[in-house]
Structure P
Amino acid sequence: MSFKDHFSGHAASYADARPSYPDELFSFLRAQCAAHDLVWDCATGNGQAAVSLAAIFKHVVATDASGEQIQQARQLPNIEYRQVAAETVFLEPESCNLVTVAQALHWFDTDAFFANVAHCLKPGGVIAAWCYGPHQINDDVDKLVHRLYEDVLGDYWPPERRLVERQYRDIQFPFDTCFEQQFQMSRQWNLQQLCNYITSWSALQRYMAAQGDNPLHLIYDELVAAWGGDSGVAIELSWPLIVKLAKK
């Protein structure tokens, strides 16, 4: 099965530019599971979530359809990385305590993926998928980034991005018990780190491939001014993070 690959071409920069997930998220996931033997981290990308899960679970199977992304992942003794598509059945029946999907469910054939989840989850096991929307800094910076996001890059966003913007409300999760929990990610970044993050967006990468230049230059001078004139100063960014859970 082919997959929609928006990130392999900049896998190294993607790994460096993305924010990490809060410890509170993983404490919450741990509490949802009766046992902590095996977790499948699907669409692991650079292994960001897998590394945190490895501190909780005896064994982590972390998969991604992109070999380039997996090559950027941090290696740990109890993490097993595999290049496997989300919809491919490869785990033993009823073998997993938890299945996680970090910022990737919107790329899947969800019917096929959820059937795979039903196959590999133990009774009482949990599927947890999370996503985060646009970041927030302050009104002046946010207005400029929103202009880039919508007015410049709007036509370059894959349609699946709207599923993230609607916090997965349009995806029908499996099993009878389904609920959501909210968290927040925050980071202290300077302007260059913000620009690196924006450059990792799939829409901006598609724009660059089509137009041959980085559209950040269209707002960069205004961004510097909105940043206070000193691009080296670190400012707090925050992202709302929504976790959807369903229990088998």
Structure Q
Amino acid sequence: MGTNKLQALSSIESVLIRLGIAGIFLFETTLTIVLPPYSLKPLIKQIAFIGARSLLVIVVAGLFVGMVIALQFYDTLVRFGSVSLLGSAVGLSLIRELGPVLTALMVIGRSGSAMCAEIGIMRVDNQIDALECMAIDPYRYLFAPRILAGIICVPILTAIFILVGIFGGYFVGVVLFGVSPGSYFQGMSDTVLNRDLFMGFSKSLVFGLLIVWIACDKGFNLHLDKHGAYGSEGVSRITTEAVVLSSIAVLFSDYLLSALIL
């Protein structure tokens, strides 16, 4: 029993130490964002990687999610004679919950995993050590542009997801099932409040930060992971861990933000 307690305490201690290292990583990166000099070229490159290259998957996912939401809500609302509320249901569900969360999960799969693997390979190949030997700050050169790009791109991608999803719902509800176009958009206009928009886009800002922070931290601190091989196997492992941890962090923070804002 004593051995089990020691093992539990050791595990808790390891988790706390690792959280502290991640916090220091974020602090160092934030300092390089705030303090000059500033460079736009790396930021634009990361915006293109995280934002522009994720656009197609966001549009496709948003379209089908909006269509599915409209289909499900129509089937439910028609039983209660409240089909005029279809636009409200689609708009609120996309803006407050599904838009930010699903966009974040898509960005994790599309960009977060690639980012973690890239940084992890740089760590394994000693490229990060080479940057430090050349007096190039890896926090400023590698991570600050990625953090900023994530904070900028995820809310924009969320807005695109929501917009496409609304028109996907319009296609199913109005074109396929004959709901009045006026009632679809008017109900949405009457129901969606500024508080709902604030909730959706504040979530997307937090999600963007979490995704890039976790992905870059896992790759950068690959050498501190004591649970596996240090090499290609280690890169694949920490990439998987980054995707899982980012997804859990997004869902957990989604609940916290909803509880705080509602």
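Values in this text are rule-based calculations from the coordinates and carry no lab data. As the structure is a computational prediction, the values presented were derived from the model and not from experiment. Cβ atoms are built from the backbone, for glycine too; each structure is taken alone.
Some notes on this structure:
- Computing helix-only ellipticity at 222 nm (-39500 (n - 2.57) for each DSSP H run of 4 or more, over all residues; to 500) across structures P, Q gives -25500 for structure Q.
- Structure responsible for 6.7, with distance in nm of label points 7 Å out along Cα→Cβ at positions 78 and 126 calculated and labels P, Q on offer: Q
- Which of P, Q yields 3.9 [distance in nm of label points 7 Å out along Cα→Cβ at positions 118 and 150, calculated]: P
- Computed 1.07 for Rg/Rh (Cα atoms, Kirkwood Rh), for residues 198-237 alone - originating structure among P, Q: P
- For Rg and Dmax of the Cα atoms in Å, for residues 70-141 alone computed as 22.9, 70, the structure of P, Q it came from: Q
- Structure (P, Q) behind the derived value 55, 35, 34 of Cα extents along the principal axes in Å: P
- Look at distance in nm of label points 7 Å out along Cα→Cβ at positions 22 and 86 for each of P, Q: the largest one is in Q.
- Structure (P, Q) behind the derived value 14.5 of mean count of other Cβ atoms within 10 Å over residues 182-189: P
- Origin of the value 0.05, where FRET efficiency 1/(1 + (r/R0)^6) of positions 134 and 174 (r between Cβ atoms, R0 = 35 Å, to 0.05) was derived from one of P, Q: Q
- Looking across P, Q, the calculation of relative contact order in percent (Cα under 8 Å, 6 or more apart) that yields 22 traces back to P.
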